[in-house]
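Before anything else, here is the set of structures, which you'll find just below.
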Structure P
Amino acid sequence: MPVEIKKVGVIGAGQMGNGIAHVCALAGYDVALHDADPDRIRSGLATINGNMAKQVAKGTVSEEERQAALARIVAAETTEALVDCSMVIESATEREEVKRKIFTGLCAVLPPEALLASNTSSISITRLAAATDRPERFIGIHFMNPVPLMELVELVRGIATDDDTFEAAKGFVTRLHKTYAVAEDFPAFIVNRILLPMINEAIYTLYEGVGSVDAIDRAMKLGANHPMGPLQLADFIGLDTCLAIMQVLHEGLADSKYRPCPLLVKYVEAGWLGRKTQRGFYDYRGEKPVPTR
């Protein structure tokens, strides 16, 4: 029967990881937040505090709920501190060797019945599961960014994922008041398989001089009713993440239509990764964002 999830470990205290910890704590789960860098844990906890305060101001969460949720989150400075977690969700950088190393280390400290999940946006769940001692207890739980606001979660079974793990994951996502879509374990799953080639095509449109940053984003916002333009969205996601997903699609499906745009590669090489570095397709260092081309 499905394992009962009581305490959730989250590895990676960046934008996605702290968002996952946030929604888990509000849903009543005890949470242990871990990151290789202790400063990131501290800044992650501060972000959660600030984001919950915004929810209180909006009236979506009461002050009592906020205080109770914050009290459920503990900083886990080592992976050993995750030993009593029923499930650990990895939300580290989108690089397979990093994720595999994390899971290998986790298996050494977690009890055999604990579930493992990855928040990967594109990497094979079957391959990640094969790096562990419990592939049948491994599943992809891919949250959307920003986690507290976005309703969808993609659930991805690896070839070995058993039914109990799948049922436990469905129950977990439902308790978070999220809606799940079940995706097969193919490169980039559903959302990013459709979204990232669209963003990449927008970058090609810029690269080929068909339109300016401003024109492309305005065209998609007003012409296709998108809430934000594709280049603005790329900056929000992080251009390094966009490139990593396009590379996974290109290598995994061996189709030239997924070739990352050379301009995307150039921006990443320059360290212009979007909002997080203050420059991408827009420059965020002034009062308002200004297109960089």
Structure Q
Amino acid sequence: MNDPNHSSFRNNHFQQPDLTDSEYQTIANFVHKESGINLLDGKKELVRARLTKRIGQLQMKNFKQYFQFVINDTTGDELVFLLDALATNLTSFWREPQHFDFMIKTFLPELEAKRRRPGSEGPRLRIWSAACSSGEEPYTIAMVTFDNSPFFANGGDFRILATDLSTKVLNIAKKGQYGPESAKNVPPLSISRFMTKHQSESGGYIWAIKPEVRRIISFRRFNLMDPMPFKGPMDLIFCRNVMIYFDRETITRLVDRFHNLLELGGYLFIGHSESLSGLTHKFQYVAPCIYRRIQK
């Protein structure tokens, strides 16, 4: 493989290649097959802009040559790079707070009631953040649970699986370090309880997630189109603002897989701009963006 870091690649004479409609369609079809992401016609310029730099780094002439490189790369590393480049990762702490309100008012009290039943040894809690991006979502889930459930805060069997297609954002998530702007939505009490302040290399400061929060979260790269590498059951699945990039057939297939993976009575949270309305599915509608498995 060419070395993209060689100085001869970083020159001012690189001529940006044109992305033809045919090349764009080939890339779009490939990305859809590999990741489920539906690149509509309006995304052509985004694809061109995000991949042009990579083509220059590799000293290639055009998109056709780059695409051949991707499909011939037996390591799969360039496919990961391609999907990383085209994935959109927008997230924040406490994003779409109605889901966390539901956890506090409904979901966690249901688990507490289950724990108090005669003969109960206390429930296990398994949550999947299915598109965790840079980690703010799973860390928020952990903080909300610890703040509102003494049982799980004091050693109850609680784990979060956090997955994403992008290795780039997963590396950020695993570090668990965020700047002041990223942490501005974290309530002050949660900051004092779950985060520590450190000086950054730039002379400013960062907020680092404490080890007791990080230890319950497992970060993994996972493509939602791949076979599930885990059996569950999950009590709660967050898959928010991901299905907006999928077509109807892909969404239906994915939602069915979520249903099979959830515990009976478990919940699926989707994004505020998403809905299962008009799809064939087995979930019970609970509230906007919240669905429950009620049948086997």
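Comparing mean projected area of the Cα convex hull in nm² across structures P, Q, which is largest?
Numbers: P: 15.4; Q: 18.1.
Largest calculated value belongs to Q.
Looking at structures P, Q, which one was FRET efficiency 1/(1 + (r/R0)^6) of positions 80 and 208 (r between Cβ atoms, R0 = 30 Å, to 0.05) calculated from, given that it came out as 0.05?
Numbers: P: 0.05; Q: 0.65.
Attributed to the structure labelled P.
One of P, Q was used to calculate helix-only ellipticity at 222 nm (-39500 (n - 2.57) for each DSSP H run of 4 or more, over all residues; to 500), giving -14500; which? Can you show the working numbers first?
Working: P: -14500; Q: -11000.
Label of the originating structure: P.
Once distance in nm of label points 7 Å out along Cα→Cβ at positions 96 and 192 is calculated for all of P, Q, which comes out largest? It would help to have the intermediate numbers written out before the result.
Values: P: 1.3; Q: 3.1.
Top value of distance in nm of label points 7 Å out along Cα→Cβ at positions 96 and 192, among P, Q, belongs to structure Q.
Given 4.3 as the derived value for distance in nm of label points 7 Å out along Cα→Cβ at positions 72 and 280, which of the supplied structures P, Q does it correspond to?
Details: P: 3.0; Q: 4.3.
Label of the originating structure: Q.
Who wins on distance in nm of label points 7 Å out along Cα→Cβ at positions 144 and 272 among P, Q, i.e. which is largest? Mind dumping the intermediate values first?
On the way: P: 2.9; Q: 1.3.
Sorting by distance in nm of label points 7 Å out along Cα→Cβ at positions 144 and 272 in descending order puts P first.
FYI, it's all coordinate maths here, none of it is from the lab. Computed from a predicted structure; not experimentally measured. Cβ atoms are built from the backbone, for glycine too; each structure is taken alone.
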